[in-house]
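Colleague: The data blocks that follow each hold one structure.
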Structure P
Amino acid sequence: MRILIIEPFNGGSHAAWAQGYQRHSAHEIDILGLPGENWKWRMQGAAVTLARQYLELVGKGKNYDLIIASDMLDLATFLGLIRKAPTDTKLGCNLKIALYFHENQLTYPLSPNEKSKPAGRDRHFGLINFTGALAADICFFNSDFHRRNFLAALPQFLQRFPDYQEIDAVTEIKQKSEVLHLGLELQQLAKFKPAAAPATTGSNTASARPPLILWNHRWEYDKNPADFFTLLKDLIADNFSFEVVILGEHFDPPPELFCRNRELLGDRLKHFGYVENFADYAAWLWQADLLPVTSHHDFFGISVVEAVYCNCYPLLPDRLAYPEHFPDAVKDNFFYSDYQDLLQKLKYQLECITRTRQESPGSLVAKYDWSRMAPEYDARMCSL
């Protein structure tokens, strides 16, 4: 099967997903993309550029059975512009169109700047997601939470327009929407797992070192760093011993909140900032003990899954996409209801750190490795 992935924002997790599927698939996959920057312009204008590039591919003899476009593409515009493809291609015949939702612009949390604007959220980007979903043959979502979240928001979104709101189109989109979880390069992380320390009498080095708390998310408002740092302040006030590693991508200059708390943490802070080298990132994940997550938003939670795979013990809000990653039997261990519940559970894990370090939650998320997900993807694509 010949598949073309079209990714207007071909950077970060979007690029990793496309390249990962390309590497692990049994199908023949090409990627047509633009640099991962200027996301608003990518959503508004990339369809024109990518349609031209697609027609150039077709002119050189390329032919595909399936196009998988990401949610960043104005798919309806793209499909309108490629009508000029030669009639001997699959366009307009058997060519299937799938739309993969990494995120959506109806329910993505507003930034502080957007909240301050009288008009609030720009509806144009949500409309691109809506018309793209209508134009696609099938819509894939990276989590069931995301699928439900988007479909629930659509009617209210459409009702904001003055007339011809097309509410019935929501049912059409729902009927062709399903979940296809992300594939991740988890086995690449496994290559950097440290060798088990030999058994010794008395306390060994691992049990003697302070517990290491991890942040490995983007330094953005939707990840709620304010509550994370408040949590650390409360632990300090109660004289808990711990260390912290702050990873994750951010724009320069770093947010003032992070810089201010860098000074507060002092010697407890073992690393501060994004690590370019994958081996260094993996090493920190394997060394970390506890992952208290305070996010307001996550459609899937790549950073969480990566840390858990490396046996970092998670404490997660009982909402968003997180609950579907774990079986019900462990929900009481990993999930909290509110801030005070999180604080108390984190204190408990710090006090019992030797037992916590013996836990191996990584097996619970190993299902997302591409070695397992690529065959699932391949089979689903063949069935379209």
Structure Q
Amino acid sequence: MGFLRNWWNRVAKKEDPFAEDEEAVSDEEILDREATDFADEIQRKRYVTRCLEQMKEALFNVESLSAEYNQVTAYLTDMEEIEALPEEERERLNANARAISSLEDDREKYLRKSGRMSEEKFRLMEKNEPDIEEARKKLADAEEYQELIRKDLRRLDSEKHTYRYRRAELRAALENTKGMAVICICALAAGLLMLLILQAGFGMDTQIGYILLAAAAAVVIMLLYLRHSEAAKELERVNRLMNQLILLQNKVKIRYVNNTNLLDYLCLKYGVSGSEELEQLWEQYMKELKEREKYHQTSAELDYYQSELVKQLRRLRIKDPDIWLHQTVAIIDNKEMVEIRHGFIMRRQKLRKQMEYNKELADSARDEIKSLVSEYPQYAQEILAMVSKYDN
């Protein structure tokens, strides 16, 4: 209410460029007559010019103040007309004013509301609205698939590490069998040499020793061969599985890259970081859409009631009906109307005082010129010519 009253006062109390504070105006507006030598043409003309300028300026101020005075009077007359309306007509006027006031409040609440969706995001959602449902599903599916791919990559990486460890074990086993074979050959050679020394040097019967040595060598060689063969076959199988695993891992990585590119594109297209944010943005958009539809509906209703109010005021011969569109509270609240009328009355009194003051200045200057014509008839033609020229 206070805001509306302040606005009305600003309309009613327009700055008057010609109004002056009376205390700031000198009582001696005209040049000192006694100090002027009227026989001197320069002083005489300067004195008459000053009188004419004062008169013209004062009359101009009176004209400007009169326009403002008439406008203020028109506002006061409009208020009286409104307050004097018949009860039925006044109730219809109040109904329109209440509707306008309520709709303006609703619109202001929407405009002041915090956390509203930015225009950029709203336009983005509006542009993609036909495809948004499919995009939400596609983005959610892509994120779910991305997580599955990550799990597959982690599993494949774990299996690859396992096979690498097994391959290292098998290679070590092959190296061990080779070393054991060398040791066995050396042991066999040492055994043969010992048997030969016993047989040749000591004449001992070493036939059983040869048989046992040959049997032991055969068993050891057989065991080493079997172990080496098994390790070699196992290594070949592990290498084959490693190659298959690497191929599979490469395929999964390609899927991961393609899916990541799809996610990046969708996020860039809709200005989000993921499906969750897109979901929130969509919900915010739907809410904002409803609020904007309500705002436009409110604006349309406001235009209708404002038009009805102006039509009614024009029909009632209110001089300035448009100004009441911004002062509906005064129509509804009689106390507000009284305060505004009081402000206008004070303004009109001030204007009247200023007008009277300027009229006095103009009359004083006019009388001074007439007095000069009477007292100095020898300069009458010159003074009247200056007056005529100044009027033109």
Structure R
Amino acid sequence: MNFSLITLARAAAVLPILFGMATAAAGADLPASTKKYLKDLGLSDDLMNGLDQDLAVPKEWLDGAAKEGTVKVLGEWEPKQFAVLNAPFAERYPGIKVVHSQASTMNARALAPLVAFRQKQYLTDVVTGFGGAVPDFKQVNALEDLSNLPGFGNQVEGVNDPEQKWAGIKMRYWCMAYSTTAVKASDLPKTWDDLLTNPIWRNGNLGIGNRPQLWALMLRNANGKVWIDDYLQKFFTTLKPQFRNEGMEAVLGIMAAGEVHAVLPAAADTVRNLENKGAPVSWHCPDPVPFLTTQIGILNGNPHANAARIWVNWMLGREAQLAQYVAEGSPPSHKALQVPQLTVYPEKTLGRHLVQGKEEDLPDTYATWKKYWK
């Protein structure tokens, strides 16, 4: 073997070590952190079957990412949470440094990067949790098309953007919390129409927060504008709910103290946390089940385009969705991970008809809501 062949052979051996790229798509060899997460949750490695397909990105992306070396991400994750979330990625792609900046407000996650983009500058490569600003991002063509990501389309039906500009990386279910001391299981409504017919929910027994975007918006998407307008009219005049202006977690505390029988809307994970602390509460959802997702998108023309695609594609895959659940308890959006161990109140969410709201319907929903809110 001559010198040039020896050099090439050594380079071929070194590159996977430096960048973790040549074997990045090999899901069978799971990172140590992924194996730990599965073991801690009592889950089989078989849950990761199909990971190879999730991670099968084009070679040119891998080559480009090796040169870029970095990807910048804006997200709500706390530093400790992100360390847990990103640990498998760091093992699988050691040549890509993920620089995460915590952005706890919508201004930080959406407005700031959007203003910078309009000035042809980049505060980040990847944006997350920018739901309310989706129309603004689309208006200036700020988001890259995600349909070429191998992992796009692996999510639960209705989670991703129909225009393919963003994808959903986690689920949050919004319905009603109720007092287990005041409400019998037989009183729980099977459908949203059933909520109107049972006297137990009337005359202030149901506390509601000023958050139509967390449930009424979804029902509008499911049943149409005429239906939701009629439903809200009956909801307010028949039930006469107790109007609450506190934050939704505070309203849950009021319910637990016995001031109301139930609260709407309530997040499943928040109620579960309260229940785990010994409060006499539980969570229920009529059909269909309203949910929200956290968006993820890639800014058009960013300086780390290949690394951004690889990280976002990884986030849409089984491995990242598992890691995110371990990091913060958020139910995954990946179709293959809809299992009881990775969600809250699985008997009340899994296999149900899920519906998410449309951003363009929000103004109409608010306008209808304001007619009755006092």
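Throughout, read-outs are computed from the coordinates displayed, never taken from laboratory work. Predicted model only: the values in this text are computed from it and were never measured. Cβ atoms are built from the backbone, for glycine too; each structure is taken alone.
Colleague: Between P, Q, R, which one scores greatest on distance in nm of label points 7 Å out along Cα→Cβ at positions 51 and 291? All intermediate terms of the calculation are to be shown ahead of the outcome.
Modeller: Numbers: P: 4.1; Q: 7.2; R: 2.3.
Structure Q comes out on top.
Colleague: Rank structures P, Q, R by distance in nm of label points 7 Å out along Cα→Cβ at positions 83 and 163 and report only the one at the top, that is, the highest. It would help to have the intermediate numbers written out before the result.
Modeller: On the way: P: 2.6; Q: 9.9; R: 3.9.
If we compare distance in nm of label points 7 Å out along Cα→Cβ at positions 83 and 163 over P, Q, R, the biggest value is for Q.
Colleague: When FRET efficiency 1/(1 + (r/R0)^6) of positions 331 and 363 (r between Cβ atoms, R0 = 35 Å, to 0.05) is calculated, the result is 1.00; to which of the structures P, Q, R does this value belong? Provide the component values of the computation, followed by the final result.
Modeller: Working: P: 1.00; Q: 0.25; R: 0.75.
Traced to structure P.
Colleague: If mean count of other Cβ atoms within 10 Å over residues 299-306 is calculated from each of P, Q, R, which structure is the one that comes out at 15.6? If you can, show how the numbers build up before the last one.
Modeller: Values: P: 23.2; Q: 15.6; R: 19.1.
Matching structure: Q.
Colleague: For Rg and Dmax of the Cα atoms in Å, the calculated result is 55.2, 186, so let me know which of P, Q, R that is.
Modeller: Numbers: P: 22.7, 76; Q: 55.2, 186; R: 23.0, 89.
Computed on structure Q.
Colleague: Relative contact order in percent (Cα under 8 Å, 6 or more apart) was computed and gave 25; which structure, P, Q, R, did it come from?
Modeller: Details: P: 16; Q: 41; R: 25.
Going label by label, the one that fits is R.
Colleague: Another question about this same structure. Tell me which of P, Q, R gives 24.2 when you compute mean count of other Cβ atoms within 10 Å over residues 123-130.
Modeller: On the way: P: 19.9; Q: 13.5; R: 24.2.
Checking each candidate, the match is R.
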